[in-house]
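Student: Structures incoming, each one as structure tokens.
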Structure P
Amino acid sequence: MAWPLAVWWLMDSLGPWPLLLVGCTLIAWRLPQARALAISAAITLLLVGLLVDAELGMRGYPVAVNAIMLAVFTTSLWRGPPIIERLARLREPDLPASGVRYTRRVTQAWCMFFVINGSIAAWTACYADLSTWSLYNGAISYVLMGLMFVGEWCCRRRMRSHL
């Protein structure tokens, strides 16, 4: 969450290259459960920085994180169990069939969230000024994620009360 705000604050004093290198390191370090994807994303951002523009590579950090999360969630749908089902089974090991179906749909919904959020992050990286990029990727996207959590929680409570 602090990355876009740190970029906004430090860009004038440091420039894009040091921030790009720190962002790539953070991706590889913060996502150990998806290490191969994280390293690929970090290399991609470095290549964008080298071949296109360092600032664009630096701004690609939120895009890369959304792409990694999308890949992890989508892969869990194919290779099962889905991520949300794994989380649900921590609390309810004997999840009924209806719960399994529900958690699969929630995992699919999160995949759509990552597609949409990542697309907006990509648009802001390419076309928005640094302040707008920082606002969306450092605040608005997290508010949307929170709304997604709250909305799912409300749906789950309603579904459980009907069962």
Structure Q
Amino acid sequence: MNSVDRRESIIKLLLVSNEPIKGSVIASKYLVTRQVIVKDIAILRAKGENIIATPDGYIINKKENKVKAIIAVTHNEEEMFTEMSIVIKYGGTIEDVIVEHPLYGEIAAMLMIKNYNELNKFVQKYQEQKARLLSVLTNGVHLHTISAESDDDINLIISELKKNNFIVSDLED
């Protein structure tokens, strides 16, 4: 299979999958290295394919009629699970995390966490890797793009986040 055919096949594979697929899994399917797949994905993205790299692998961001909001939140590392649980409790998806770094500017990472199973896997990986959250770079302040089925769901998410003091409030009085 040549590279053009492989890339077309990768798109089809990602379109039919409802779960992210690891680069190593795709590589073994096509009998190439993971680095070849990384290059293929980069070329496909450059051609306009909406492929997202998540911690669990690659997915295609299928166009959905979801409502989105970008929220500014703050919390310490111990409160991460609680904050993210609020979003998924109301059917929301935590699409990403974004921090504004003083030297590098905006740093973003795709998350695409939409249920408790995915949240638990994320937390487990965080604990096993002994990683630090991006928000430690900004004293806990960060942004999330969240999506949900309706404005009502988004409003419920924001309301509960406010109630739990996770939303960054205006400092103007």
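Student: If helix-only ellipticity at 222 nm (-39500 (n - 2.57) for each DSSP H run of 4 or more, over all residues; to 500) is calculated from each of P, Q, which structure is the one that comes out at -28000? Let's see the in-between values first.
Tutor: Numbers: P: -28000; Q: -13000.
Only structure P yields this read-out.
Student: Using FRET efficiency 1/(1 + (r/R0)^6) of positions 38 and 62 (r between Cβ atoms, R0 = 25 Å, to 0.05) as the calculated read-out, with 0.70 as its value, let me know the right label among P, Q.
Tutor: Working through the options, I get structure Q.
Student: While we're on this one: Given a value of 34, 17, 12 for semi-axes √(5λ) of the Cα gyration tensor in Å, calculated from one of P, Q, which structure does it belong to?
Tutor: Here the read-out was taken from P.
Student: One of P, Q was used to calculate Cα Rg over 2.2 N^0.38 Å, for residues 6-45 alone, giving 1.03; which?
Tutor: Comparing all candidates, it corresponds to Q.
Student: Of structures P, Q, which gives 0.95 when FRET efficiency 1/(1 + (r/R0)^6) of positions 14 and 110 (r between Cβ atoms, R0 = 25 Å, to 0.05) is computed from the coordinates?
Tutor: Details: P: 0.15; Q: 0.95.
Of the structures listed, the value fits Q.
A short reminder: the numbers here are calculations on the coordinates, not readings from a lab. Just so it is clear, the structure is predicted and the values come from calculations on it, not from any experiment. Cβ atoms are built from the backbone, for glycine too; each structure is taken alone.
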